[in-house]
Structure I
């Protein structure tokens, strides 16, 4: 579980800087608004992933008391399932955790491309 946790934390990119992205925009077209909304949704998802993994890491080190949410996260990581707390903030998917995370990284890369096209 620790190896999976570390791998996800290492590969997860930084959140989108919404202020910087908005500053690049000259005109708020429907394309731009959709891109903003998707970036905000991804920030919410990646923020929750990072928060929950940091918390679980501290719990595994013995620095925090393990909660039921942390146990659920640990079990999901072990069973290669998308943790329910992440699935609530994510897009619908039937993929296992490994394939889902690869897909998430591709979606983040695509949004990064979108957001740099505003300039």
Structure II
């Protein structure tokens, strides 16, 4: 199957992470929810959630290894729901990804994000 990302914008999920508003790209191909260290530092310039070591190994869709910096437990709020969920932080830049591990805990309002 082929996709043309230039024709359709990504599906964005507006969430609050520890009270900070973030637009996350819904990525059903991502096993885990991920942010870059640059995004993490921008959202929480004075610290933020504690980054814990984790043994997760991640690759991009093209097969490149993603250096994992750690995992943080964050309070995720969406549409009146609240859950404390793991967020993986990787080196570099890139979008905030709402992965499949959060889909089991947060019920999305599909009509509003499609």
**OP:** Using the calculated result 3.9 for distance in nm of label points 7 Å out along Cα→Cβ at positions 17 and 81, pick out the matching structure from I, II.
**Re:** I
**OP:** For FRET efficiency 1/(1 + (r/R0)^6) of positions 25 and 57 (r between Cβ atoms, R0 = 41 Å, to 0.05), the calculated result is 0.65, so let me know which of I, II that is.
**Re:** I
**OP:** Kindly point out which one of I, II the value 15.9, 50 was derived from, the read-out being Rg and Dmax of the Cα atoms in Å.
**Re:** I
Original post:
Looking at structures I, II, which one was P(r) over Cα pairs in 5 Å bins from 0, in percent, for residues 9-64 alone calculated from, given that it came out as 4, 13, 23, 24, 22, 11, 2?
Top reply: II
Original post:
To which of I, II does the computed value -2500 (helix-only ellipticity at 222 nm (-39500 (n - 2.57) for each DSSP H run of 4 or more, over all residues; to 500)) belong?
Top reply: II
Subject >> When FRET efficiency 1/(1 + (r/R0)^6) of positions 33 and 73 (r between Cβ atoms, R0 = 25 Å, to 0.05) is computed for each of I, II, the largest belongs to >> reply: II
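The numbers here are math on the coordinates, done by the rules we state, and not lab data. Quick caveat, the model's predicted, so the values are computed rather than measured. Cβ atoms are built from the backbone, for glycine too; each structure is taken alone.
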